[in-house]
Structure P
Amino acid sequence: MRRKWTAVFLSVVLSVLAGSIISLQATAATSDQAEDQSSEQAMEQEMTEGGADVLAPDSDAGFTGRATIDSTVLVDEKDVKITASNLAYESYQTTIDLLIENNTSQDLSFTSGTMAFCCNTVNGYAISSMYVNEDVTAGMKKNAEVSIRNDELELLGIKDIAEIEMGFRVETEDNDDYLVTAPVKIQTSSAGSVDLTEDTYQKGLSDGSFEHISGGKVEAFQKGSFYSANGINLISAAIVKKDGTDAVLLELENTTDQVLSFHIGDFAINNLVISSPFWDSITLNPHGRAVMAENINNMADAKEYAAFGIGQPEAIAFHATISDSQNNDLTENGQVGISFGDSPAVNQDGAELYNQNGIRILYKGESDDSLYNYLLLIIFNDSSDTIYVSDETGSTSVNGFMVDENTYSRTIEPGQAGGMMYGISKSSLEENQITTADITTATFQLNIGSGSYYNYIDQPKLTVNVK
């Protein structure tokens, strides 16, 4: 099955829009505004208010890299010591020098900014290109270098580095935790001249500098309170297009003193659900912000997008849950909806396979990738209950031969439709000497639950006449 890409650099996501999740955390803006602004900030404000062209070649919208740091001890406990020193600037990256000392009697692994432990920030924004993964032998020291992509800083609106934050996970050779540290801040020489309460990400979306740097076009951008639960607020949403591909950007803030995770699934475009129930998640540091970038082409490729008739994104919806650092759910599955314009009706052309209990299933065509042939289905929920549609393992046959399948389930709210890509294994077809061109009929069973996942109201066996 098609899988989402995770931990992709923001700059890469917006260059080719090929990622599904990026984590960008920023210090949540407080209600108190800084009384003083640097002359540079005041000049920027005057230029914006006066209608100056912020995209001009001599604009100061880019990253400058002027700050320096003093040697700072980040970790010094349990015979482990990590020291940061020196900021160095190149045209495409900024680097931080680290000295890692393992004074224990066992070999240790040091990670930071990885999928398992990501809490590295610049000016409060988590930087996906900033990570550490080093093995240090017992009783030894190791010099390491942490790289930060400058274009990622620019997309976040960061012009100079005022503050860096790093945390570490230290593990034994048996992958047991030896030490997990809280993030430690490094103040730079520019700390007093940068307003860390400013949402520079939103500013870039509003003033055009985001488009200038990314090469994409901001098709829609809204600020507001779209979701609020357990101290997590969804405060802005945007749609960015580049080279015919759309990405949805969701900005969240964590107003609490604890680490929280935000999970989304059943992502819908124009009232059509096209993602799995467990699609993406992101962790927010205390009083931090996070931006999730959802690439629609990771949910459905161009052919599927056209077959489903999705069109230009005008409305999005998804289910959201929040969990704590121990993976305990703090909220029920809540529905979030954001409208950017008039959402077109879901296309209802296609061969009808099922029509009972207020539920209709249409066959829309085929698609494929290197591993699977897909039968494209749209499921309309015209009932009054949430429905849960999944495949029955081992129920699929092609041209009378049993074959393997792999399909994401769909959770569909009343009035919604769901696009399902029913995957048939190409290797299984080959074992039965069936090519894609040979497929004439496919038979499979779907399980339809109402109100809860396993409260089945029907388990229809469906047949698709492919040719």
Structure Q
Amino acid sequence: MVFSLRKKLYISFMIIIVLFIVTATFSFLLSRKTVHLMNDILLSEKRLEVVQRLNLFARTANDNGAHYLLAPLYIEDDFKSRFDTSVDYVNEGIAELSDLTPRPEDQRLILHFKDKWTAYVRDSEEILSLKKEGHVTQAQEDYTKDSFDPIAFSLHSFYISEQTQINSYKQRIEDSSRTIRVVNVASASFAILLSIFIAVILSNYLLRRIRLLKTSAQTVAKGDLQVPDLRFSGADELTELANAFNAMTYSLRTMLDSNHVLKQLSSRDGLTGIANRRCYDETLEREWNRLAIASKPLSLILFDIDYFKPFNDWYGHQAGDKCLQQVANLLQEHASEPHQLASRYGGEEFAILLSDQSIEQAMQIAESIQQALVKLSIPHSQSEVSDYVTVSVGISTVTATDKVPSSNLMHQADQALYLAKRNGRNQVAVYRPSDKSFSE
């Protein structure tokens, strides 16, 4: 099952919350148990208090019985009354103790004490009756033989049982408190470690993907759209973002390719495949401005196919188109270096721009093209200067500067081309300001 980033965070937080709830519930249950134990301790302490009173009243009854047997007649009724009162107090204490004792084993101890006490009171009443009847010596002997130890032992046994129970309760309370502390510390430690673990895992998970997104975005921002697609597993928000990023880069690449194709179509001559007039004009302005910064030269070679209209009329338009293509390919081969541009200027006219190249270099290129054209030997029976296709060439070189317009270069090259045509065609003419031919 695949979870989104938000769900992963929710699940992580829910685990921590459930852990705290379980810990709180466990602590609450132990606390309730501790409260119950404390209530049991209070109840046991009340029972101990009652046992102590029982012990006091039972001993008081025993002492008053002994005093009754030894007392003279005029005060014996007083001791008998005290004996009866102590017996009543003991009976009330037994009833109270029975009400405060829910455990069956403790009830058995109380019942045992009650039986012992009932027997003791019955025997004591019989002994006291002997004195009342005048058998003082026998009563004193019987009372002496009768021991209070079973009563004391029974109370002591109950007291020890309650004290042991209280100690057990206290130990259980201490154990519960220790368990609560251990559970709380363990739960808090586990929650902290779990939080740190989740934070580290999520931060590494997020940072790794965010870094990849950042790197890819920076690459695209620099203009490089050839970035590999981001492949994120899962179905969280970052995966959706990566998929959207991949779709965006694909769209940009498609758009760029389309723009590149359109630019190629808009800057290339449809027939010859070399740069067209628009591309020539843009390149001329761009190179002129670039070279003007350092006042460097820019050369222009203009070509015009001699007697092309008669060629086209005689051989047909298809042959004319092929002739234009052959001449264009020839120019492209000789102007393939950086900052060189061969273009179709219009009709049967072609141009080559040479950035930062002297007029001598331009003349070498022009002469090389003329020689290569001779080797092509394209038949031209309608030419007045040769049996093959030839070109007239005009060359101009101008030092680029922001004080002179770029149109001067074209104007001078055009004058040189006009001079080559006027002088008989099939030749190269170079514009030189000192040449009087250009002032005519």
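Values quoted throughout were computed directly from the atomic coordinates according to the rules given, and no laboratory measurement underlies them. A quick note: this is a predicted structure, and the numbers were derived from the prediction, not measured. Cβ atoms are built from the backbone, for glycine too; each structure is taken alone.
Tell me which structure, out of P, Q, gives 0.95 once FRET efficiency 1/(1 + (r/R0)^6) of positions 293 and 309 (r between Cβ atoms, R0 = 41 Å, to 0.05) is calculated.
On the way: P: 0.95; Q: 0.45.
Only one of P, Q returns 0.95 for FRET efficiency 1/(1 + (r/R0)^6) of positions 293 and 309 (r between Cβ atoms, R0 = 41 Å, to 0.05), namely P.
For FRET efficiency 1/(1 + (r/R0)^6) of positions 205 and 221 (r between Cβ atoms, R0 = 25 Å, to 0.05), which of the structures P, Q scores highest? Walk me through the numbers on the way to the answer.
Numbers: P: 1.00; Q: 0.50.
Going through P, Q one by one, FRET efficiency 1/(1 + (r/R0)^6) of positions 205 and 221 (r between Cβ atoms, R0 = 25 Å, to 0.05) is largest in P.
To test your reading of the models, identify which of P, Q gives -25500 for helix-only ellipticity at 222 nm (-39500 (n - 2.57) for each DSSP H run of 4 or more, over all residues; to 500) when calculated. Walk me through the numbers before you get to the answer.
Details: P: -3000; Q: -25500.
Comparing all candidates, it corresponds to Q.
A value of 232 was derived for volume of the Cα convex hull per residue in Å³; which structure in P, Q was it taken from? Can you show the working numbers first?
Numbers: P: 168; Q: 232.
Label of the source structure: Q.
When percent of Cα pairs over 22 Å apart, for residues 301-396 alone is compared over structures P, Q, which one is greatest? Kindly include the intermediate steps, with their values, before the conclusion.
On the way: P: 50; Q: 24.
Going through P, Q one by one, percent of Cα pairs over 22 Å apart, for residues 301-396 alone is largest in P.
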